[in-house]
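Heads up, there are several structures right after this.
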Structure P
Amino acid sequence: MRGGFGRLASLHGLRGWAAVLGLGLLAMVAVPALNAVVPPQSLLHLPDFTIPLFGKFLCYAIVALAMDLIWGYTGILSLGHGVFFALGGYCMGMHLMRSIGKAGVYRSDLPDFMVFLDWKELPWFWHGFDRFWFAALMVLLVPTALAYVFGFFAFRSRIKGVYFSIITQALTFALMLLFFRNNTGLGGNNGLTDFKRLLGFDLHAQSTRIAMYLISAGSLLLAYLSCRYIVTSRAGRVLMAIRDAEERVMFSGYNPLDYKLAVWTWSALLCGIAGALYVPQVGIINPSELQPSNSIEMAIWVAVGGRATLAGPILGAFIVNGAKSILTVAYPEAWLFILGAVFIGVTLFLPKGLLGLGERIGALKRFGVRRLQDGKAAPQTGRTAP
């Protein structure tokens, strides 16, 4: 037990834990209080719609953490993590559809879209999703099983670099086309929607939205601590060595396949959990979540915030998606150009992301102070007048 507490304490120094505690209290106490306690007439009041919006950002931050773990610390750029996010979302959506029962439009035991498409019976893979524990288990198993099988064959074949990125992009595009088909039994183009309750609680009630927000915030904190634990461990040092020089790791007696497969599967698990938390708060899951552009945006969150920092991707997810929420309303046609410009600018001028900006400013200050001190200490060599 003492070793476990010592290991946990080594994740951060005092300042780090103070920052984590402060941000955790801000997210889990201040935000709900500003919505539920502060009167609507006050300037500090948060409108009801901001709670599920912030909850959605928290889910995106979990995905950004997962991306940083596999890309920032292991050097594997995935452009298909939207697959695992969507699979977790669909598993939760299937449970929410089964929970409706006969309260749907057609008053049938079948989901409304199946009645509309003249389905006569429930497909085999829908059985069991009327129970929450089964749906939660599938949220964990389905994304990780796909990730394990895909990663095993990809890493064993030593596919890496841009080739791996292209294959993951092809994976998400193929599944998007599959999920768009009506005969797949997952709602086709419209996906799954019209959710009403979760574990008996009304999803449209503000109290339920606040509860989902708090669960998302707690999940983000646990995801951060788990990722921090991994990257500060011996395994984390091996992952960074694989990122920097995989051949040397092999010559040192380590098998990179095992480490890459483990971190790849864990990353997919985090994305699946984020997708499951995302769906009840947004109220819909459809094949658009599998668009290749969504997976590319996930990489942009990490790049903007700062790779291999963990805190940076969380910051990047909030900044990029906050800007997206504002700019898609103000400048809907220009948003993608703005996002592209931000990504190019960060790549060229801030290779360590926004968190690296403070580092860079500090280095410039130290360089300026050093130059000033050197100038004062330099001997006077000018000639004196006769």
Structure Q
Amino acid sequence: MHKVTMLGTGLIGMFYTMTIQGGRSRDKVEVVYSRTKERVEKFAKDWNIKHATTDMAEAINHSNTNVVVIGLPNNLHLEAVKLAAKAGKAILSTKPLARTGAEAKEILGIVEKAGVFHGYLEDLVYPPKTLKALESVRKGAVGKVLWARSRETHPGPHSDWFWDKSQSGGGAIIDMGCHCIEISRNYIGKDIKPLEVMCWADTQVHPIEAEDSAVGLVRYANGAIGQFEVSWTFRGGMDLRDEVSGTEGTIWNNHWLRTGFEMFTTGVGDAYVAEKAESDKGWLFPVGDEVGALGYTEMFADMFNAIDEKRKPMEDFYDGYVVNAIMDAAYKSVESKKWEPVVLEVWRGQNEEESRSSGFREYDKDHWLIKGEKMPDGRNKLILKEKASGKVLQRVA
């Protein structure tokens, strides 16, 4: 059983608490923190949480808890991690890990020096459909992944701090691009180094300093491309879609709209539809299990099991650091309008040479297979490449 200090009472804090205390879970939020007295007291009452406070240090150091969950604005993550690491507690942080790669690297250094458990709460790599798709990729069902595209668009975030660049660190890229980038990394391979980014972004609709729309390409050392599309200007709800293209297959995932649950209503009653839904009448697309569809259920199960089993979770702060470094390159590319390198002072995956050859299909110990085809006369033609010389040749049999 894990007893949790929940930092934050906004939408993400609510989803996290709903997940942790959902069903007949033995895990429980014991302490909740918010900067606003009225909000934290109401949240504690709504979710039957014993202790509520507006003092972050008090919440983190409370003797009844062993896990700290950070669901705070981005500018407060570093402070929370410092306090939780000093307290020696397991730390789970919402996305993005930080506002910049440098800040994320500092956070990573703090938890690793303290030797505390750290989990990166990137929920959108945990939906059951995504986990099933990732298993298929790992087993080779699509061959070598060549391209992974992830899209998250909606009418904009709920809380005011998202729209304030000084608190958030950016706009749609840092809010949702972090999701899309990590989804693509999981499909392409998290041990494959991201090399450079080309990104367009603009503030198309809202009177804010940060971008409300962006499209980016991330090039990886094995030649694969990760594509992200994010927007706070999309009308019609929340659009969450992933696509994967490989040498042997293709995957399409639609997580939120057009998932098989459609309903028409004239608008009578007062029913909740789904997160980011813009209307409560007409044709609607409710979501049966929001915390499940968004990956929260599997994510917290992995985190708490990893703590119990003394292992790394599927996502940890190192992953958050890599994502922040990729987003740094994206923001540079927006300004330069050029491909910008991903600066990773700490890299723990394959070197570039290993990555370049990792997806090739071996014909025999001396040759790579380029292509095989059936000839009109029934014979088989093979296009091969000699490993030693690099020479391309063909064989017909």
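Only the coordinates and a few stated rules stand behind these numbers; no lab work does. If you're wondering where the values come from, they're calculated on a predicted model, not measured in any experiment. Cβ atoms are built from the backbone, for glycine too; each structure is taken alone.
What the table shows:
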quantity: Source structure (of P, Q) for distance in nm of label points 7 Å out along Cα→Cβ at positions 116 and 132, computed value 2.8; calculated: P
quantity: Winner on mean count of other Cβ atoms within 10 Å over residues 28-35 once structures P, Q are ranked, highest first; calculated: Q
quantity: Identity of the structure behind 78, 57, 46 (criterion: Cα extents along the principal axes in Å, calculated), options P, Q; calculated: Q
quantity: Ranking P, Q by distance in nm of label points 7 Å out along Cα→Cβ at positions 84 and 172, the structure that comes out highest; calculated: Q
quantity: Structure responsible for -9000, with helix-only ellipticity at 222 nm (-39500 (n - 2.57) for each DSSP H run of 4 or more, over all residues; to 500) calculated and labels P, Q on offer; calculated: Q
quantity: Which entry (P, Q) yields the derived value 16 for relative contact order in percent (Cα under 8 Å, 6 or more apart); calculated: Q
quantity: For 0.40 (FRET efficiency 1/(1 + (r/R0)^6) of positions 276 and 356 (r between Cβ atoms, R0 = 30 Å, to 0.05), calculated) the corresponding structure among P, Q; calculated: P
quantity: Top of P, Q by mean count of other Cβ atoms within 10 Å over residues 108-115, largest first; calculated: P
